Structure P
Amino acid sequence: MRAAADYLPRRATEQVLTALEDTRVVVVNGARQTGKSTLAELALAKVDGGRARFLDDPATRSAAQSDPVRFVRHDGTLLIDEVQRVPDLWLAIKNEVDRDPRPGRFLLTRSARLLGLASLPDALPGRSETIELWPLSQGEIDGGPDGFVDAVFERGAEIPPPAGELRRRDYLARAVRGGYPESVRREQPRRRSRFFENYVADLLARDVKQVAQIERSSDMRRLLSLLAAQTAGLVNYSRLAGDLAITAPTVRNYIEILETIYLVRLVPAWSANLTTRTVATPKVTFVDSGLAAYLASGTTSDAAVGGLVENLVLGELARQLTWSDVSARLFHYRDRDQVEVDALLEDNAGNVVGIEVKAAETARAEDFAGLRHLQRRLGSRFRAGILLYCGTETLPFGQDLACAPISALWSTHANQHSVTG
């Protein structure tokens, strides 16, 4: 087994094992350097009759290319790591699981969204389940419960105070560190920056070419820097196009590519038809806050720091949504009167939790303006409004409204009772 000795346990492992019990093909998707191969190996070790094949090995890859049908024939569970290296395997896997529909036939890893790649001939509707692996959450790094999303939908604004007293500088340090296992291991800032430098260069040189033909790769690198300077802000395609001297459709296409290879994530706008004045522009965040901090190096304005802290929070929420019991989606809210809420979670029943993020150590009543606006419009659908900030107190600010330290995201248990007044 090629698993690292200092591997941090991932919540996705249990998801993979559960999916293998009733699904023919399980795909672990995500950014490079997030530990997909190690996670898949550890999961495979818990399955009887498992076998692993790694396509980064030239001989193994050659065998797969020469005879993909024979390559995928097996008993038990077959792990194929980096399956995108041999696109012809996809049809062979489809034929194999159609012939033998037992669950747990294949465990695949992949470093870009499969359906975003034109080289893949077919999907596997009804035959596969995709589990996205993000960079490490703060709870996975610290050994915390990571139960905030479930807790806030279950108990509303009754959030228990987190243990410890992190301050603004501590949250900024976590945001700059990020969650890639390699960046977490590197304590020296210069060594961490070298990791991010090589990481970006490798993705732009290799992964982007797998997704699309880019005439000027330098434009993509400059676009990343521009997006990092406004992380967690609304995407202005026209302004970005002007800065890069390219067309707005080209900018839109480039951002879609960056999403496909797990560098950035667009958070869609939310409206639910409550008002015709809603702004429909998505918000751009980076999959990893540490990467955003590296790309925006030298940008120290309050807006840039606030955006970085917000990116940290939105990333933690997005990670939790991949394993929370509640099924919910992440949005942002803003209308043409400039009323906004940084993050909005809506479950399948239409219940809504609003979350505002402040990179300050003090919570004020006026910070809840956007949340109160949503509360008035939604009525009984409004489950809670939480201001996450860099202070240490957990306090009520009215019915279904409260402030809580950002660390509540990863230190809250889903079944923990509130101690707030």
Structure Q
Amino acid sequence: MRSQLFAFAALAALALGTSGCGKSGKAKGVPDNGQLVGASAGALKGMGKPLGMVFVPPGTFHMGPSDEDVNFNFTARNKSVSINGFWMDATEITNNEYRQFVNWTRDSLAAKELGFGKEVDGNFAVDWKKAQTINYADKSTLEKISKMTLTPDNRLYGRNELDPDKIVFRVETFDYKEASKRENKGQPRSSFIIKYDEKIYPDTLVWMRDFSYSYNEPMAKRYFAHPSFGNYPVVGVNWKQATAFCRWRTHYMNSFLERKKKAVESDFRLPTEAEWEYAARGGRSQSMFPWGNYYLRNKKGCLLANFKPGRGNYPEDGGFYTVRADAYWPNDFGLYNMSGNVAEWTSSLYYEGGYNFQHDMNPDIRWDAKDTDPPRMKRKVVRGGSWKDVGYFLQVGTRAYEYQDTTKSYIGFRCVIDLPAMTRGR
């Protein structure tokens, strides 16, 4: 026992001697006053208010139908839940905004083919100054990037053009859900890194595929390509492409913040089903629509959203198909077209009885289905109703679903991001 005490005393003396020789040390960024003051995560500034987004404050609401609904009386029972605050796009993602994603991916792929950049740690770093000079109308340039162009048998009048199917974005993400499982504790970080390629060009043929015996070819040819529709919501984008857009938007933002020596931020993502409904209500906890109860018209008789009035009077609300993403009045949170115009993807798996077992704090059911999973596991919740839907689907409590690899002419999306409330107003 005595020998153990001597050994302990020797170790203590060695520790004190090691730390006590000379002047007292201090960590970087911490005042040298001998007191516990804490070490900051960093003196870097945040990004401030995200452009085009509005803050949705934390709160509690009754999730589920706000009116008697026989179909969902048991599977979507009204439930009180609490939601944390987040930032949300004021409008649906527009053609112009999605085109920025497509063009960025196109330019990065072309730059690699042309050698505009260099390899860094196994990845190709694009020289964006050179990439912005690429002329896709130049025949010699198209020949150099022939891997990205249409094959000769797919050309009209021999015109050499880019092949939309070859505009592929490389998604890289970390699976926090798997990493958090107890049985995966101790696994290497690489086990939870996910990388895959995703075709991102919108499916423009949805305008014809969705409506049999209906003439919609002009929309198929022009909706994503013509500048007149630049501020209209993008459609023909499936759930996987919408998720890829969120990944790119995060990468694009954080790359900029790192260059400017600012703190990187949370990821952009699709809203959960609960977040979407809470945001759509705009603080009206038990109202049927974003503007309140019970009608689709105001006191002047004007329709309050873009949908299918009556028995099919499509143009009565001011738009035959979609309308601008900022059309009509926003709800009390400042969000436009949470009902109508285009329905919107959420991140949540569609499960009929999910309301019965979800947590009452930020409820969510997620399942990132693989191509080999059964179809029922690929169902994602779609909310809000669209330009071709009747008024029932415009109710904020109405649930619908679509398969994650399906594209439609009436489904779009918007993003959310988890930023501190103090970011508001900066």
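FYI, it's all coordinate maths here, none of it is from the lab. Model, not experiment: these values are computed from the prediction. Cβ atoms are built from the backbone, for glycine too; each structure is taken alone.
Observations on the model:
- Identity of the structure behind 13.1, 37 (criterion: Rg and Dmax of the Cα atoms in Å, for residues 173-228 alone, calculated), options P, Q: P
- A value of 0.65 for FRET efficiency 1/(1 + (r/R0)^6) of positions 325 and 349 (r between Cβ atoms, R0 = 30 Å, to 0.05), calculated from one of P, Q, originates in structure Q.
- With helix-only ellipticity at 222 nm (-39500 (n - 2.57) for each DSSP H run of 4 or more, over all residues; to 500) derived as -6500, matching label from P, Q: Q
- Looking across P, Q, the calculation of Cα Rg over 2.2 N^0.38 Å that yields 1.01 traces back to P.
- Label whose coordinates, when distance in nm of label points 7 Å out along Cα→Cβ at positions 85 and 333 is calculated, return 4.7 (choices P, Q): P
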